[in-house]
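Right after this note come the structures.
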Structure P
């Protein structure tokens, strides 16, 4: 059993953590049907482990050096490597507005992502004042680290940058998903508030 399998078992058997991951962080192990038919461009299979309400899905890849990389595929046709294993992915998921950080990345520019992450963190805290304590609760239950946002952005940018060639997501017809990195540096209408 890999560490990723162990974490998934912990989530399944800890209802309050399962609920927090689903409701506050968009990681729902009960939505494994999302992303059916997706695989890597190499033909390697993907194991669906969770979905999110917007239709995106999280997948485990084949084991490499005792770790199972995590790939994310959105319902809008973007996909790629999120982290080198599930623990890393969950740390990013619970501590960072990672999807928006990638969307407003200026095409994957680490400095732009750092600025975006700071703005997104303030917005997240304003909309959910309990988010930090919920993240801490999940981290404690799953033995995850709480890392500074700047470190998480570095890890996220590094992982997403390694998507090609080994972690490109394709659909049933073999069409490749676009990159996780968006071209914008900030929201178009009015910038960051």
Structure Q
């Protein structure tokens, strides 16, 4: 077991496969640092390996909202405050990592596509200790945040794809209306 691990994601919207990913990382370390990527549009740059990930419509929730959502989901999953911490993590600005996360930690990730391989390159380029939790083909990925956002936007069922504490938050924050505005602005 590692003393401390760093795991990351946009969590736009946090779904059941995200929870599996987070708990898989936590099972391998005493304390888990959850880095929320794309924390701020000014700390996000376009990536050739996944150009849509920086679009406003792919990032409808604020950092604060995702922080609240991640904490709620992990507490509902049985983790205690001392088990984890949530921080912003500008994934595509590696020189800024030391300001956000402990560089001596092990960095967990999953690989589904070129974007996953690009993140591994970022980590290796910084000399970080990495641990790939799993690598699968894109068509075997499972649930995606874009699937959830599209269901919310289209009024299709989605609540069964997310932890139980997520739908009330999405409703409270008016995410369906926000998604509609973001789509209209494109």
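Just so you know, all these numbers are worked out from the coordinates, no wet-lab data involved. In this text, all values refer to a predicted model and were calculated from it rather than measured experimentally. Cβ atoms are built from the backbone, for glycine too; each structure is taken alone.
As an exercise: distance in nm of label points 7 Å out along Cα→Cβ at positions 68 and 124, calculated from one structure in P, Q, equals 4.0. Which structure is it?
Comparing all candidates, it corresponds to Q.
Have a look at P, Q and say which one yields -13000 for helix-only ellipticity at 222 nm (-39500 (n - 2.57) for each DSSP H run of 4 or more, over all residues; to 500), as calculated.
P
Thinking of P, Q, which structure, once FRET efficiency 1/(1 + (r/R0)^6) of positions 28 and 108 (r between Cβ atoms, R0 = 30 Å, to 0.05) is computed, gives back 1.00?
That value comes from structure Q.
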